[in-house]
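K.L.:
Alright, structures below, take your time with them.
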Structure I
Amino acid sequence: MFDQINGMPVHALVIHAAVVFVPLLALVAIAYAVVPRWRTKVGWAAVLLAIAAPATAWVAKLSGEELRERLVADGLSGPPLAGIDDHMGFGTLTLYFSLGLAAVTLIMVFLTLRRSERPLPRVAQLGLTVIVVALAAASGYYVFKTGDTGAQAVWGSTS
């Protein structure tokens, strides 16, 4: 299912969605957490991206595993395979951090939407904001590292 579409590796097609959606989730989640007056404007985007970003990272991970299996079956081994394994490790971390960011973002949106019933205590809001910013930074970092190691695995060193 996640191997090929019309002879093209699914991984090459779906990674672009993860590369766009995970950083967008990070930016929108930070905006939602840090600038309360923007919440009504970006809340819907935060919710949609909290669903799309981890979903695309998950499909990228599964399709990458399928691609690796195909390459190993075709005889890939040694340093190139080690580079792909490094890339896969960073991809897994990207998935985990994007899932964490998505969960905390959805919790924050849910709790701040309830503010008319009972406002969220300031310390809880500050704690969620710190967690969102930290997870957004980690997600952004791991998207970069995943992309960099993937490019190195495919294209080699450019230096």
Structure II
Amino acid sequence: MWVGGVRVAIFDEEKRVLMVRQYHEGRDIWMVPGGAIEEEETADVAAIREVKEETGLDIEINRMMWHIEEVSEKRGQRFVNYFEGNIIGGKVALGKDPEFDNEHQVLREVRFVSYTEMLELKEEVFPDLLKKELWELVDGNTEGYDAFKIRRNKNEKNHD
């Protein structure tokens, strides 16, 4: 069974992207805000809710940037829709994940980062396409762009 998720790239007037640092799978990782699509929720509604929970911001969705699918023994069947969004209200503040109590929160930090700052982050940035392809899309460079991505385990054979 497929499990769905969402992530949202939100830029400020200085062309910096909003990132959250989360403790995930035993390490700190920088990602754009997002999370799981809940039952009876569309992806865009989930994206708006997740951004509010994690960052305190109210947003609107502009467009979908990527649909990434993954099938692996460890994580199962998953997909994540990446959107671009605009801020329409609220104030940036580190939120809380409602799935965890105060002692077990996974959110560590939220802030806007530039392209250069992203490349200099000590912790991992996930997924890697945020380091280059995100910035190319924002600059309007769509040569070779493909919104549909498939992630495969390195041990799995490609059956294309």
Structure III
Amino acid sequence: MPRAINDVPNQDRETPQWLFRMLDDEFHFTLDGAADESNAKCNEYLDEEINALSVSWRDDVVFCNPPYLRGRGTEKWVQKAWSESQDQATTVMLLPASTDTHWWHKYVLDRGEIRFVNGRLKFDDLPGPGWFANVIVIFRLGQDSAFLGPAINAREH
């Protein structure tokens, strides 16, 4: 019997290719900040062997769909992305739209460009859409206040 979507471990969902391609056309990524050999979106990527939270992303344009296990650890990734943006990195993150969390208020609402996803994403390795809302958050050097960017329509894909 197939497992329900909620029974599938969800820490390493592969980003939908259409979404990555759309963002890459705009940002021209040089590094995938949280990947492995099977799901890396860029030629250069950081995997579990190379702890992305402990190495510099300086001068890179980073795409990051961090591991998500019921929200634990997300704040460390968001803090790292913001911190690296202060050291010349641009980071584009695919995150759960967890607007009630500490990390959302501390980093995203104060410092990020926020692009909400309209509709639920269909991750490439799942049979149906995900069960929570997603958002794209962008951190750039010199950005010291949050603003809303254009929404992304997942309903068309």
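K.L.:
For Cα Rg over 2.2 N^0.38 Å, which of the structures I, II, III scores highest?
P.N.:
Evaluating Cα Rg over 2.2 N^0.38 Å on every structure, the highest lands on I.
K.L.:
Quick check on the output: 1.48 is Cα Rg over 2.2 N^0.38 Å, for residues 99-138 alone, derived from one of I, II, III. Which one produced it?
P.N.:
Comparing all candidates, it corresponds to II.
K.L.:
Which of I, II, III yields 22 for relative contact order in percent (Cα under 8 Å, 6 or more apart), as computed?
P.N.:
Checking each candidate, the match is III.
Read-outs: derived from the displayed coordinates by stated rules, not from any lab. Keep in mind it's a predicted model, so treat the numbers as computed, not measured.
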